[in-house]
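Heads up, there are several structures right after this.
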Structure I
Amino acid sequence: MFDFEKLDVYQVIKGNSSKILQFIFNHPTLDLYIKDQWKRANMSIILNLAEGTGRMSNPDKKHFLTIARGSVFESVAILEIVKELGLIEEDLFKEYYDGYEQISKMLLGMIRSYST
């Protein structure tokens, strides 16, 4: 088992990412640019967490976690636009939004733990 797989935040991100990707794949009417950008931002969260966990120095770890958190913000902005366009139901919006918020807080805690 890799170190990142042991993290609670990884499990939360993985669960949220799977839900988001299923939503994206199951909505063919969603604009292709929005789909692509949301997939990229969503995947960036988990990939940067994994890559950062593999780094040896605390500044490197912090850098990748900061990028992951920025991708959370990007994903939330896209989610809000999808809601404004009426392409997502309120209950799903809230579930995804709350997931992103939890992830953001968990990543922030990790980022702060690497501060000097």
Structure II
Amino acid sequence: MQQYIVDELRGNEIERIIAYLKRSCEKSALDNLFWLELPDDILTPLQYEHRDCRPFCIGIEVAEDKVIFEMLVRSRQKLRCSCISYASNQQRQFILNFADTLLKESDIKA
């Protein structure tokens, strides 16, 4: 799995990250897993065509001392489809920008 990981975080930093994610993302049914929805204007042509697979999201997992951003763009409607793929360059940049903003807004100097 391709991922972007920010590790060596302290407990109070993890708490601030979780608070930010609760405000900015959708909480999943699993503990400490959040969904970040990708905007329509950065979907690949295939993802854009697959309206019945929307919304497209990436998973963000918060562990004891790290936060993990998946680079797999998933459909929230289907488990398997040809539109599910690793992030394009534009999607990857969106994810990294979100991670940078999360760290800045959570006052984490990583």
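Bear in mind these aren't lab numbers, they're just calculated from the coordinates by the rules spelled out. All figures in this text were calculated on a predicted structure; none of them were measured in a lab. Cβ atoms are built from the backbone, for glycine too; each structure is taken alone.
Which one of I, II has helix-only ellipticity at 222 nm (-39500 (n - 2.57) for each DSSP H run of 4 or more, over all residues; to 500), as calculated from the coordinates, equal to -10000? Let's see the in-between values first.
Numbers: I: -27500; II: -10000.
Of the options listed, only II reproduces it.
Identify which of structures I, II gives the largest calculated value of distance in nm of label points 7 Å out along Cα→Cβ at positions 12 and 84. Before the final figure, lay out each step's value.
Working: I: 2.7; II: 4.0.
Going through I, II one by one, distance in nm of label points 7 Å out along Cα→Cβ at positions 12 and 84 peaks for structure II.
Looking at structures I, II, which one was Rg and Dmax of the Cα atoms in Å calculated from, given that it came out as 13.9, 42?
On the way: I: 14.5, 47; II: 13.9, 42.
It was calculated from structure II.
Work out the source of 20.5 here, i.e. which of I, II gives that when mean count of other Cβ atoms within 10 Å over residues 44-51 is computed.
So the calculation was done on I.
From which structure (I, II) was distance in nm of label points 7 Å out along Cα→Cβ at positions 4 and 52 calculated, if the value obtained is 1.1?
Numbers: I: 1.1; II: 3.3.
This figure was derived from I.
Here distance in nm of label points 7 Å out along Cα→Cβ at positions 68 and 100 was calculated and came to 1.8; which of the structures I, II was it taken from?
Details: I: 1.8; II: 2.5.
It must be structure I, since only it matches.
Please state which of the structures I, II yields 1.00 when FRET efficiency 1/(1 + (r/R0)^6) of positions 28 and 76 (r between Cβ atoms, R0 = 25 Å, to 0.05) is computed from it.
Details: I: 0.60; II: 1.00.
Only structure II yields this read-out.
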